[in-house]
Structure I
Amino acid sequence: MLRRTAYALVALALAGTATGCGRQAVDPATAQDARGPITVWLSNNAQEVSWGKQMVAAWNKSHPGQHVTAQQIPAGKTSEEAISASIIAGTSACLVFNTSPAAVPTFQKQNGLVSLSDLPGGDDYITGRGGSLTDQYRSADGKFYQLPWKSNPVMILYNKKLFEKAGLDPEHPKLATYDQFLETSRKLVRSGVAKAAIWPSPSSDFFQPWYDFYPAFAAESGGRQLVENGVPQFDSPAGRQVAAFWRKLYAEKLAPQEAYPGDPMSDGKSAMATVGPWAVAAYKDSVDIGVAPVPTAAGGTGKHSFSDEKSAAMFTSCENRATAWDLLKFATSTDQDGEFLDATGQMPMREDLTGKYAGFFSKNPTYKPFAEQADRVVEVPNVPGSVDIWQAFRDEWTKSVVFGRQSTTAGLRNASSTITDLLNEYGDPS
């Protein structure tokens, strides 16, 4: 399955180690104004590494006394576990350009993150770059411990050739409403062009709702998060409509209940997938793709989706924070965001992408719907116990929606009750 390894966050061995045990050997008052060599960590995505190398080279050319070394995040079961271990050991890089928002509360609890709001012009820079979307990334104390860096809005990618073989219009697919999506899915499967209309992983991993439930809930609810102001939002009319829609897909065998050992759309086993713009390059040699918004009950335009975002963050082991802050601003400048977009096809967390980078989208029209969707994205809630909360939701979803062992109404109700208890247990200050 095409999923970035960062989302194997597994029970975040982190959840058990987040006990405020990060080292504090660096004097923050001295470090804030200090300049000198720093190290940054990048993901293992080849395109991001390529961008990172040119970005660092450009910086080093004009800052000989503040040399930056770029490395990939140390190997581990997941990026998040590797970062968590580095916080405990006091060996984190100054900056990490691959920080999952779901892990930020844990890293904070480990005393691992520097408040970017406390750096010169921190709030103004972050909000000026990302606009209104950035408020979702504030922590409970109102500060930013992450810079919203890049989003990968989840949309529907579909195989135009399979649609055409099934007698469907590949340029104007009927996918906007639940009824249309279901009817199109039935035609795809019954025609025999593919085993599945759509094939998200049915596994119980806590992050899987980000690719089935959460994009649909964001769209149907008008942009609500899973939890807002300490209260679960999904045991609601919007949540129940989404759950019922996905239950029909599974009940009618339009979405398989078993996991696929690979990527089903790439292999021609599925006609559609819920993915972000990073998948465009992955599919370019195997699938003639089209892009459509996530469906809603009534259809229409201007709906939200899940951001699938990664942030950049500064870590408390950093001794030269003035250099790190200047580099972070350089790396997320208009010019470098353009370089990043060109190298990776991922969306910088900026407003008006299509206006700022019109040339890119003119040459690469498949990416334009993602850029337009990037103005309307929803992030995971920034709350303590985030991983446990998502796992509680997924457990009930798997039971009720994927396998139908209980009603979808009961599943959402049970998940809401469990998550409310978790929020109380973790002392959600919101």
Structure II
Amino acid sequence: MTKAAPTLNADFLEAAGSNLPSPLQTLRAQRGKALVDMPLPTRRTENWKYSSRYLQLSDAMASALPSGRKAGPALAFDGYHVVIHNGVVVPEASDFPDIDGIEILSFADLDDIAAQQLAERLDNTLDSNAVQMSRLNTARFEDGLFIRLKPNAVMEKPLFVICETDAHATGSVYPRIYVEAGTNSQMTLVEEYMSTGTEPALVNTVSEFSLADGANITSVRLSLEGTNTQHIGATGARLLANARFDSHCVGFGGPLRRHDLQVRLEAAGAECRLNGVAVTQGKQHYDNHTTIEHVAPHCNSEETYRNIAADESHAIFNGRIHIHKDAQKSNANMSNKNLLLSTGAEIDTKPELEIYADDVKCAHGATIGRLDESALFYLVSRGIDRREANTLLSMAFINELIAQIPVEAVRETVQARLNQFIEQTFKGA
């Protein structure tokens, strides 16, 4: 007899916040009803087969963590910042830009007309069948950040969104971000996910980007939470003609880290670049799933992800590029390189190309290996001790991608954290 798959505890569908406009409350209630008895991912769920056993949703975790404390920015940045504390925007702790053509509001501050328009657009960038847990975010978000760039609007400095989880009690939070980028608009958005406290917590995030013709958006995403926090995130982007979406994701492992990134190139000339770095140690886990849909002709995509796994940790990369029948003249490249720093670590990689057009240029590749012993010998023979040599080679493996992050404060923060991670890994070397 086949054992029934576990289902989502009904307590996870009890939304706590009531400050949202009625159209968003209605949407949330509809999503909650649709998720009753939702099967949780198992090893038989293809896109969760390596991660399902790490998903631990205790009954206590269903409670929403209370907001009220003011989070502080973690980066010494030159730009604007918005604080989201336990899933709720904190205006008094934020520095909103005052720029013509740029509107930034919390979901709670939208009028009913704007809220109805937003409710009709939420989830439109994500394939909910592939990103099952994103639906839970829509059923539970208490607030969110709405960013609208009018045509030709340009935000010269980055906008930092600091999503802090206060895990001094067990519970869950559901940060939400929606960006509507008008024709020829530009901005850089930095999402930083961090946590305090030591109790078990679930962070379930969704960020969506809608790019009109010629819009140019750079997205930087940092997952920096503590080792008590499970993080399940989804990012979706839809691009129209000649729009560009640059994504830079950096993640440090935890009990469960999962990020789904889906990009749709829906009109000629659209292009995206996806860069990602994930590092794990101890018994940590990190799972990156990406999908690029080439729907229209004459679109370009470039994807490069790299993983480092140490000790007994586990890292996963699953990248899929789908070239639709009418997407002639598509140009798509995917590369995934992985570095194992111990015999107990595990890395699983699955690059996929699905092509239905006949006039395209596509390539993909994946490698898994260890540090080059000849390179180590060369450095040691030049007077560098073995631990420092290990650190230098490991940093060189990922620095190429870190150097492409266009925000200096982020580069410095990430490089410092990565150095700390690698030095700790080779502490006994």
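FYI, it's all coordinate maths here, none of it is from the lab. What you see is a predicted model, and the numbers here were worked out from it, not measured in a lab. Cβ atoms are built from the backbone, for glycine too; each structure is taken alone.
Out of I, II, which structure matches 0.40 when FRET efficiency 1/(1 + (r/R0)^6) of positions 248 and 352 (r between Cβ atoms, R0 = 35 Å, to 0.05) is calculated?
Details: I: 0.40; II: 0.95.
It was calculated from structure I.
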Which entry (I, II) yields the derived value -11500 for helix-only ellipticity at 222 nm (-39500 (n - 2.57) for each DSSP H run of 4 or more, over all residues; to 500): I
Comparison of I, II - label where relative contact order in percent (Cα under 8 Å, 6 or more apart) is highest: I
Label whose coordinates, when distance in nm of label points 7 Å out along Cα→Cβ at positions 144 and 312 is calculated, return 4.0 (choices I, II): II
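If distance in nm of label points 7 Å out along Cα→Cβ at positions 168 and 216 is computed to be 4.4, which of I, II is the source?
Numbers: I: 1.5; II: 4.4.
Computed on structure II.
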